[in-house]
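These notes open a run of structures that come right after.
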Structure I
Amino acid sequence: MGGKIITVGAIKGGVGKTTLALNIAIARALAGRDVWLIDADRQDTASTALAIRGEAGRQPAIATAHYPDGSQLRTQLRHQRGKFEDIIIDAGGRDSTALRAALVLSDLVLVPFQPRSLDVWAVADIAALIEEARALNPELQALAVLNLADPAGTDNDDAAAAVADYPALQYLNTPIRRRKSVANAAGNGLSVLEQTPRDEKAIMELNTLMQSIF
């Protein structure tokens, strides 16, 4: 079967990485894809969210596993990758063996960042890791997306312009804005595509991002 492997990764925590990974994985499952979400973060948040989803009997079900160790992630991914159409890896929050392993094995890394100076500086660190990974995985595509973006103001534009300083990354002009509906959905193991009441703006932003990735 063997499909696309996408890592949602960041060096800095608090950038909405897990929420974004959940939304991408569920969106693909809703589109009829056979999806595996690998939680490679020691905090185990994505796995917990999907356990809540499973307990609620929500469909489609999403296969998940927790591999925070790089060696274990590498072994399991190589062994099982052919069973799924899409594999989404939630990795990072820090420089870890799991993040490094994921970068070497992925087709695409999506780097979320907030419109804050510390977040933009952290992009430099993961850009360096991406360059290292390309020595072993030269086809690795790397996209940066503004996540938890401000509803208005110049900070979003300033942050996007700063990412242009890192040629290892391509900036996607598909910002995901900070919305209560997104956080509430993720807390219940849901995508904003499933949440009620519907947040049409959040749904449009996610769909635009998905079209850019896939």
Structure II
Amino acid sequence: MPRVIEVHPENPQARLLKQAADILHGGGVAAVPTDSSYALVCHLDDKAAAEKLRRIREVDDKHHLTLLCRDLSELASYARVDNKQYRLLKHATPGPYTFLLEATKEVPRRVSHPSRRTIGLRVPEHKMLQELLDVFGQPLLSTTLIPPGETEPLNDPEEIRERFRGQVEIVLDAGACPMAPTTVVDLTGDEPVLVRLGRGDPAKLGLSA
């Protein structure tokens, strides 16, 4: 049975975040709230944890996984970005946007798209998650917590615990999420392309829905 850790959404307790970070560093998978919906997260460099993440969601290697970053200072290690792209990212982060970018060699091949060598990246605007990332000390690999065969993400920590027994180690409970996916924008071409309309307003990026 996953352990549910209740944390304050605005003033999360440092000792609880440390416990969660230790579990993630040890190869665990966690369910965490974000500024869009609950997500599954694990250590980027842990092959077994990343494979477990995909098994839980029942997605293959063509499903884009996303790096949750504290801020854009972590960007250069994982994605190739020109000045134009960086200005757009700076304007839209933190916030409910996921950007598809060309991955660097620092990103393990097993977590990038197999044919395109791309990776999803986002900087969430969620106080608890931001502080967890700070305590963890590096980006987390993530995917939206949508049960296999369903289309909507889960939003109730107790339901997540019941439905994912033996699959996730912890559930961080900081209250309900907005229950809307991120807006996904592909930045790998000459111009930004809106891939999925979600909570983030595309007009902020100069795009139309």
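What follows draws every value from the coordinates through simple rules; no lab data is involved. Note that the structure is a prediction, hence the values are computed from the model and not measured. Cβ atoms are built from the backbone, for glycine too; each structure is taken alone.
Among the shown structures I, II, from which was the value 33 of relative contact order in percent (Cα under 8 Å, 6 or more apart) calculated?
II
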2.7 is what came out when distance in nm of label points 7 Å out along Cα→Cβ at positions 33 and 73 was calculated for one structure; which of I, II is it? II
If helix-only ellipticity at 222 nm (-39500 (n - 2.57) for each DSSP H run of 4 or more, over all residues; to 500) is calculated for I, II, the one returning -7000 is structure II
Looking at distance in nm of label points 7 Å out along Cα→Cβ at positions 105 and 161, point out which structure of I, II has the largest value. II
